[in-house]
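Multiple structures are listed underneath, in structure tokens.
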Structure I
Amino acid sequence: MSEWGEIRERYLQDGVDVRLGGLAANLARIDSFSRRPEHSDAVARLIRESALFIEWTAADAPAESLGELAELQRVLSNWYQRWSDVWADDSQRADVGEVAAQWSARVLALSGLGRRGT
């Protein structure tokens, strides 16, 4: 089994709320790692993994979240396709972090995990 296949298998063992929480955590990592130019490979991998998380979750996600997930998928794909150019530009790299942080909060809200225990 490929590395992505193993990750997919583990990822799909959780409920949609936990999967979306994992996606939100990845987006927060993208924000954090984007502050260091030497983390290009790590951020590119997190972007790819996050896009796969959306793909693997979409079939089980609530209908009201599908539009948001599709929009996030477009954002991630755009970054990934232009990664060398995006990462080489300080302004674009900072934008990646900022946008990832915003999406992290949105996806966490979609998951419902942020409301537990309150």
Structure II
Amino acid sequence: MRFVDTDILLYAVSTAAEEQSRSGIALSLLEADDLALSVHVLEEFYVQATRVGKPDRLTHDQAASLIESFLRFPVQEVTVALMNAALTAKARFRISYWDAAIIEAARCLGCSTVLSEA
């Protein structure tokens, strides 16, 4: 299993000319059947994709429909156990809490790879 970070989802829906190459790669990645996500990733996707001022902003209905389609993949819920594991990973590896939460969600789902821009 491979875990998909938010930026992959955002590139997949981007219409920005300067992101065409990344968009194509992201769309190809999302055709795979070995992907997983987390609730946090889906929440962040919604917020960023519908953000006021974003040139290629999605409507609420468009973003909600895409999120519904992303539910074809396994989705890790945010739990107290996940939060505590992320807090531990943050301190241990000296990374941001949000990066640690992504890593721990991926681990919970048995993913061996995190697909991300970073």
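Readers should treat all values here as calculations from the given coordinates under stated rules, not as data from a laboratory. What you see is a predicted model, and the numbers here were worked out from it, not measured in a lab. Cβ atoms are built from the backbone, for glycine too; each structure is taken alone.
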If mean count of other Cβ atoms within 10 Å over residues 37-44 is calculated from each of I, II, which structure is the one that comes out at 14.9?
I
Which of I, II yields 37 for relative contact order in percent (Cα under 8 Å, 6 or more apart), as computed?
II
State the single structure among I, II that was used to calculate helix-only ellipticity at 222 nm (-39500 (n - 2.57) for each DSSP H run of 4 or more, over all residues; to 500), giving -17000.
II
Ranked by mean count of other Cβ atoms within 10 Å over residues 53-60, the structure on top of I, II with the greatest value is I
Ranking I, II by distance in nm of label points 7 Å out along Cα→Cβ at positions 5 and 101, the structure that comes out highest
I
